[in-house]
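Read-outs throughout are calculated quantities, based only on the coordinates presented, and are distinct from any laboratory measurement. Fair warning: this is a prediction, and the values are worked out from it, not measured in the lab. Cβ atoms are built from the backbone, for glycine too; each structure is taken alone.
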Structure I
Amino acid sequence: MKMKFFASAALMPIMLLPAAAYAQGTTTNPAQETGQQADPSDGEIIVTATRREESLQKVPVAVTAVSSQTLTTAGVENVRSLNLVAPGYNGGRNQNVMQPSIRGVGSNGTSVGDESNVAVYVDGIYQGDPYSTQIDLVEVSRVEVLRGPQGTVFGRNATGGLVNVVTPDPQFSARGRFKASGSRTRESANNFDISGYVTSGLTDTIAADVAVLYRNQDGYSVNLFNGGTVGDRETISVRSKLLFQPSDKAKFVLTVGYVDTHEETAGLAQPFKGNSLGALYAGAIVPNKPWQTSSYVNATGTAGLSDYNRLDIALKGELDLGGVILESSSSFMRTRVHQNADSDATNIVLGETDMRVRPETLTQELRLISDTSGPLSWTAGLYYYELKGEQPLTLINRQDPALPIVPIRFEPKVSTASYSAYAEGTYEVLPQLSITLGGRFTTETRKFSQRINGAQLFTDAEKKFDKFTYRVSVQYEATPDLNIYGTYGTGFKSGVFNTFSPSNVAVNPETISAFEFGVKSEPLPWLRANLAAFHSSYDDMQVTARAANNSFVLQNAAKAKIYGGELELTADPITGLNLRAALAYTHAKYDSFPNAQAFIPRLGGGNTVTSVNASGNQLIRTPEFTLSLGGRYSFDAFDGEAFLGGSLFHSSPVYYDFLNTFRQDSYELVSAEIGWTSPNDDLTFRIFAKNLTNAAVAQQISPGPLGAYVIYERPREVGASVEIRF
């Protein structure tokens, strides 16, 4: 099926809706119109965890809903850092590839088309390609993090859970804001952020908005090889919505967004604990402190490039048909990535990867949602997803700098076409007892072709995957303030091809089945306490690791058993004081992993690549314990309102290899803020600090045959901001 043809066909259902809209009539949900926040002081929190708007305390799903204010206080700027506020979530990253995990379930794949099994959505639109999910949180109403498999109404690649970023729709009443901030970090590096948002009605039926971000961050990692610093980042993000509401029964929203980022993330790599094969050779410079690098300057003149740009277009429609709401969502996304990395992380030229990623995705979804007051509520839908992508890669790998450089050139192409149908219904058996049943059938076809050094190895290797997933939930509302539920759900991620391989064989699909027991309660008028316990069986896990030739191996890791629990507390004990706490315990170990790709450090530098039995070891990027604490206190001062707040995040050790050799020790991250808001709420000054203790925390640790390199999170950052609202 040609992309251009489908682009027209996908939009036809929603283009036909306006003709019938004028005869219909429903009011826009107030939570959508105002961009409802997720703070306890707002009273009831509305979430879309089941594809319909429901109270957070009533929905039988473990979900964390976080407001924009809480995100700011905790220092959360993007989807990757949501671990600071959401229990059980780990925001993994491999340079330009987002690799989040929830409750130990996550992907570390780097192939184009190898989507994460923690799905990311923006306003209900699936962000399929993992290179496209580096989402800066510019203007958001809330962020929802759902834990556990969401195999019915969300479906594909949500075996671990999902993240849904909810942004406000345009409003007919004009409002706006402008915010500027500046901060300083080590090596006298300056950071500047400028963001703005404005919305207004254009006519009686049309409203529009625009959100803009410009971010410029200086380098802060010292380059020991050629002087100066590394780590610069410049981001431009523009996102605009156009709302057409021809009647109180119809609503259409067109969204267009563009992001362009230039950053030197790959240039921040340094040998982990000095482990680099380059250290064996004369003239090698091996950093021995955090935030240092000695990577050589390659042919492009950079010490490590991680650039990308993304264009996304979405069209959503909602039509009240009387007792049933019809929704349509269409989207197109185009991403372009250029990434260059030094594999041994020293000034010795041993290994390098120069990669470009060119995915395009298209989605179309139609949903019917019941809108009656009877005992049965239901949702049913059809979904289509298409991806086409290329990933040309030039790879350098040698064991001795005296050997000639012989690059290997991979030129893979992939495509995915996925169709699914789903339905889920909740029936109120008794006034306090309800049962939910849901199912989804997915059929998916993947194609793969490969060229290596100009030679066409094969064309259109093809594999088809079919799967039925389901969910069963029982919910008992003991009192209006106490909700108890039990859920059994399944999920799957289809098999994928390894684009860094000459093999035309796809790995097997991975599947998960999970039981969850939860309690949602408000024991006191000022206290909310939610508890969830879970047990998951995770089969045929798809895992990726470096190969002996510095490319990548993709394999199924057999089985894992994962269990644990999460506790979330939110309190407003006195006027002006809001407190929150989240504790997560995750027991996640490989139940059976007999042929794990392993890296054993060699004396002097580099690793021996071998296969080991990793059964019984802890899953990568899954700390056993995490704890987050946060609070904000506001009080009257100088005819306005002053506030102070802070956040603490603690994590137990995190492993980055199957043998559990390379790890980040337990750590804490602290943020703080103090500020003042004017009497009319139109001006706010703020002084803030992120990573207040200057903790050196690994963003990623990547072992391979040439050693293991680490990229650290940003060091301490102190700054101030001013925000004007109008």
Structure II
Amino acid sequence: MKQRKETPKSSDLPIYLFKQGNNQEAYRYFGAHLCEENGEAGAVFRVWAPHAKAVSIVGDFNSWTPGEHPMEKVTDGIWERFVPGIKQFDVYKYCITTPADELVYKADPYAFHTETRPSNGSKVYDIEGYTWGDADWVRDEEKRDVINSPMSIYELQAGSWKMKDPDNGVPYNYAELADELIPYIKEMGYTHVELLPITEYPFDGSWGYQVTGYFAPTSRYGTPKDFMAFVDKLHQAGIGVILDWVPAHFPKDGYGLYMFDGAPCYEDPNPRRGEHKEWGTMVFNYGMKEVESFLISSAMFWVDRYHVDGLRVDAVASMLYLDYNRKDGEWEQNVNGGKENLEAIAFLQKLNTAILGRYPHKMMIAEESTAWPLVTKPASDGGLGFNFKWNMGWMNDMLSYMKTDPLFRAGNHGKVTFSFFYAFSENFVLPISHDEVVHGKCSLLNKMPGDYEEKFSNLRTFFGYMMAHPGKKLLFMGQDFGQFIEWDEKKPLDWMLLGYDKHRELQSYVRDLNHFYRDTPALWQVDYSWEGFQWIVPDDSKQSVIAFLRRDAAGKMVLVVCNFNPVLRKEYQMGVPNPGSYKEILNSDDKKYGGSGVTNGTVKAKKGPMHGFDQHISLTLPPLSTLYLSVPAARKPRAAKAEDKAADKAVDKAVEKPAKPAAKKTAKTTAKTAAPAADAGSEAAPKRRGRPPKAKTTV
């Protein structure tokens, strides 16, 4: 006879939810929490160690003596102990007796604060009591349409952007870093900063991607409340904060999650699933409910307690595929005979549903490097549930293209245009990240071919193209002023380069691009639909030229023209959507940006069909350049204008003098049908190539 599950008591609810994989705030129960018991101040400690024979708390307060403060098993796998006299910043670990009767000393998986490497003990820390000043930001963020808003992200590593004492490698703490960073971000026009992982990690060379403390901001840069101040200050300055977060794997450091209680606990116990040998890391057991609660609680923790605006989830592809980076014989199929990690898929769907269900205005960004479908579609529709995805295909194609000598770009033209075939299949972020400027890949500037001048011209052309391409933007620190050498986490950026004209001019160009982008809804308001994009010249591979339109929700357009060849092209003709004057509003070849100074000013459209339009313009394309031009508003035919006026007059009359119900209905009908009929039937309406926007009628 099947036994009925008992309804848990209220005091047992955190444990019940934890074991069901549904405790989204497990950090409130587990870890070390300052409190009082029987009138005595101290801390209660709780840890999950299902295979342990015994657990005790050790630290400075008991001279690290095993068994001095033994914990009690309150239920299957969960241990608890109140220790009197514990204070803020006291250091501790758990001493665990394994099934083999060995003693292992483990840091607290739920610790809020830790010692600074090379020490690795956990610290008791009360995260309550910080007074936030970002209420205006939070209120505005809750109203924001995150998909259809501008997003230009500045990616940085907290310890190597700038240093307080570069000679001795001393970084700024979180609060000091905010004070240094905010003026730069504001001046440069970025909307968000994205930090490489600040979850506690042991090895500097991992850049934070091998995590040992999923609830602790690294103590390299201060305390948890210092990090709260960092986020708070940026929010008050109108800057969003995104964190890299790593649920794909964890390192084998002896004090961390690895073999936590002497047996596989957080990692998958199957050796063909539980390890990334090339990385030297372990894969989480996504089918373990307690691990689900742990990871989802970590993600929720940063969003809820630290007010961060989004998480960029690292290495999603490694989670999705059982054969990821594994040779034949090193992996095994799922229960359906496929290579998909079904438990990881279910976990990601559950994670994104939890975060975006509670905070729909936040960002969950997938670093997913394959063609996995529906990454940014809801889990209820079979998707993974993220709301953004890094466009790794675009990044690889464009960096390959830009590295190509311009003499051979004609044969690689498809790398520039291919991304538009799938640009609207997901909500993409275009990433030029830290991964592209390390390990012999060269800095972005040094990827560019040509001499000193041409490197800068190529890079300005690329940045202009990138900013106009559908999708949100991300750029790693140093690339906006032309860092020449690869990024090194041990050293600050080469800010002295701004003493040289070309680097200063490049920075000025990126600054103007960012501000233009933010001020121009056509570049971000309809990012994920054909309605916001239209080709004009996609196929001029011989001359390495492309031209397209970006359009906002109201139909206002920007014309974008890119010349990826170091050849001046005079009288380059292309069709345009509307008659009138086209004004050049940004030119990467402007002298103030270090260019040759070839500009167009204002050009007037001439009658004559081209590229599917009834008129065309003639431009001078500077060598290696991107141009932005304003598009004049469409002119309505006289007949349409007359009918619009008649419709307006009918509406005005109906408002001024309320008519009988039947007459009022007639007036409304006349007003609603007159204007669209004129637009739809007009012979002067421009012919459009590609998929046109949906008709919008305003009365």
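Worth a mention:
- For percent of Cα pairs over 51 Å apart computed as 22, the structure of I, II it came from: II
- Answer label among I, II for the case where mean projected area of the Cα convex hull in nm², for residues 218-313 alone, calculated from the coordinates, equals 7.3: II
- Structure responsible for 1.07, with Cα Rg over 2.2 N^0.38 Å, for residues 178-377 alone calculated and labels I, II on offer: II
- Source structure (of I, II) for helix-only ellipticity at 222 nm (-39500 (n - 2.57) for each DSSP H run of 4 or more, over all residues; to 500), computed value -1000: I
- Winner on mean count of other Cβ atoms within 10 Å over residues 434-441 once structures I, II are ranked, highest first: I
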